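Peer 1: Structures follow.
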Structure I
Amino acid sequence: MQFIIFDLEATCWSGNALGRAQEIIEIGAVRLSSIGEYKDSFQSYVRPVRHPMLSAYCQELTGIDQVNVNRAAHFDDVLDTFLHWLGKDEIHTILCSWGAKDIDLLQSDCEQFDLDTDWLKPHVDVKAQYHRIRGLNRKQGLYKTIDREGFEFEGSHHRALDDAINTAKLFVKYLDEWRY
């Protein structure tokens with residue numbers, strides 16, 4: 001068994017974004033063994049199709065600039081590379097992310113490209129389960145949670161691989177408490 005702790009960055013806009021569906025612009029993931037041992041990582045930019053120009057807000061929030069996504073492959077090609085890296089057919093895989101938004105976004109982009117979504121299960125919503133484990137009523141973001149747990153946040157917040165690495169720290173700390 002393996003755990004894939006992943007995070008996505010997506011197109012975004014400041015203020016009212018009605019009518020603008022988000023698209024993935026970066027995938028970052030960490031592979032952990034069944035005992036929480038770090039194995040390797042994955043990172044790739046993705047070129048958005050519906051809204052190919054990143055907003056200034058999105059570039060500032062993520063640190064991903066237009067050149068990064070212009071040079072990237074479209075989602076279907078990046079997903080092929082990601083699924084090959086996963087090796088899901090070879091070993092039982094459990095996907096894990098900080099919140100449900102990432103898995104929903106993967107589902108949406110797969111549907112946009114008419115791609116299979118069966119591989120998206122099982123999934124652990126680390127954010128929801130963490131708050132259940134700790135008995136917290138008010139959900140806090142990843143950055144504050146990392147600090148509360150006594151870890152130093154590595155890298156840049158709102159970068160896919162960095163957020164996946166930091167989520168993996170929490171996942172390993174509570175390894176025996178996740179429901180999947």
Structure II
Amino acid sequence: MRAAQPIIETLGWNERGFRKTLAGLSPEQLRWQPKADANPIGWLLWHGTRVEDRTIADLRGTTQAWIDEGWHARFGRPADPLDRGFGHAIEQVRAFASPDAATLQAYHDSVRRRTVAYLSDATPTEFERAVPTDHGPSAVAQRIANLVNEMLVHDGQAAYVRGLLQGAGWFGA
């Protein structure tokens with residue numbers, strides 16, 4: 001078994017939930033906020049994917065898909081590697097113009113392929129490697145644990161908002 005197989009499996013379960021949450025939503029539904037200061041589904045899924053993109057690019061020492069594949073242009077956003085939602089005021093969240101569900105899914109798929117490729121090649125030594133972060137040095141394993149947590153939290157929030165939007169039973173459909 002590869003060192004990261006349990007992480008890859010967890011992200012696979014996360015992927016199924018991401019797809020289910022996003023499936024069939026209109027741009028209006030992606031921008032719907034249950035309260036004026038709540039994050040909408042489109043922003044939550046974009047933010048989680050941006051965190052994944054930045055984390056994996058940092059660990060691989062490469063450019064983010066956001067920039068080198070031109071996703072920023074498809075989202076109508078700047079080619080800023082730090083534009084990922086951290087520190088967004090509610091006005092910025094409201095101003096976020098979520099693209100359609102297919103574009104959100106395609107960006108997520110591109111980033112997830114990079115993540116799985118990186119994790120598939122990761123050795124136990126790689127997980128011990130120290131890397132810089134915004135908060136000081138950290139081991140790759142800690143960065144990956146934080147990433148998995150971010151993905152689970154934000155995708156769960158998006159699923160909850162969809163439940164508020166559509167009511168009970170949407171997930172079983």
Structure III
Amino acid sequence: MAPLIQKNLISNKNIVIDSKSGYSGAGRSVHEKYKNKNLYESLSAYGISNHRHNSEIQQELDLYTKKNNYFDFTPHLSPMFRGIITTIYVELKNNFNPNNIHKYLSKFYQKSKFVKIKKINSLLSTNEVINTNNCLISICSSKNKNKLIILSAIDNLIKGGGGQAVQSMNIYYGFKENEGLNV
């Protein structure tokens with residue numbers, strides 16, 4: 001979202017972020033916390049309006065775009081061990097369309113070792129990113145002409161955790177960005 005907001009391609013208001021995370025992202029106590037619920041056969045929303053990632057998303061989005069951004073983020077605990085799939089709903093600006101957005105993001109991330117922009121309207125699965133440091137992104141049309149749906153998928157234990165730390169360390173110390181990481 002950040003590069004799209006910065007370039008004024010999408011609105012920075014009324015953004016809806018809906019994420020489904022594998023239960024490995026809920027920490028070691030997840031089995032104790034959900035012992036009276038069937039963790040492996042149900043989907044559960046949690047942390048609505050007060051999830052710890054709200055402040056991180058707000059801080060980084062505002063810092064990068066130099067704007068006050070308005071979004072709602074709802075995480076869900078999914079009955080899968082690992083992976084995060086996110087659906088983001090945004091409003092297009094200035095008569096832009098999904099093709100414009102896809103073209104811009106493809107160019108923006110063309111040199112990225114780990115961010116991959118899929119063909120427009122591609123469906124995503126966490127299976128495509130498990131055991132990688134990749135982030136897959138798909139730009140999708142909405143039934144509403146002025147709306148856009150952005151899908152992303154990562155492995156929360158690699159890209160969402162250890163792999164991201166290694167990638168950041170590599171950049172900080174001047175190593176190859178993908179050193180020690182499978183591409």
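Peer 1: Once relative contact order in percent (Cα under 8 Å, 6 or more apart) is calculated for every structure in I, II, III, which label goes with the largest value?
Peer 2: Ranking I, II, III on relative contact order in percent (Cα under 8 Å, 6 or more apart), first place is II.
Peer 1: For which of I, II, III does helix-only ellipticity at 222 nm (-39500 (n - 2.57) for each DSSP H run of 4 or more, over all residues; to 500), calculated from the coordinates, equal -7000?
Peer 2: III
Quick note: the coordinates plus some simple rules give every number you see, no bench work behind them. Computed from a prediction, not measured in an experiment: that's the story for all the values here.
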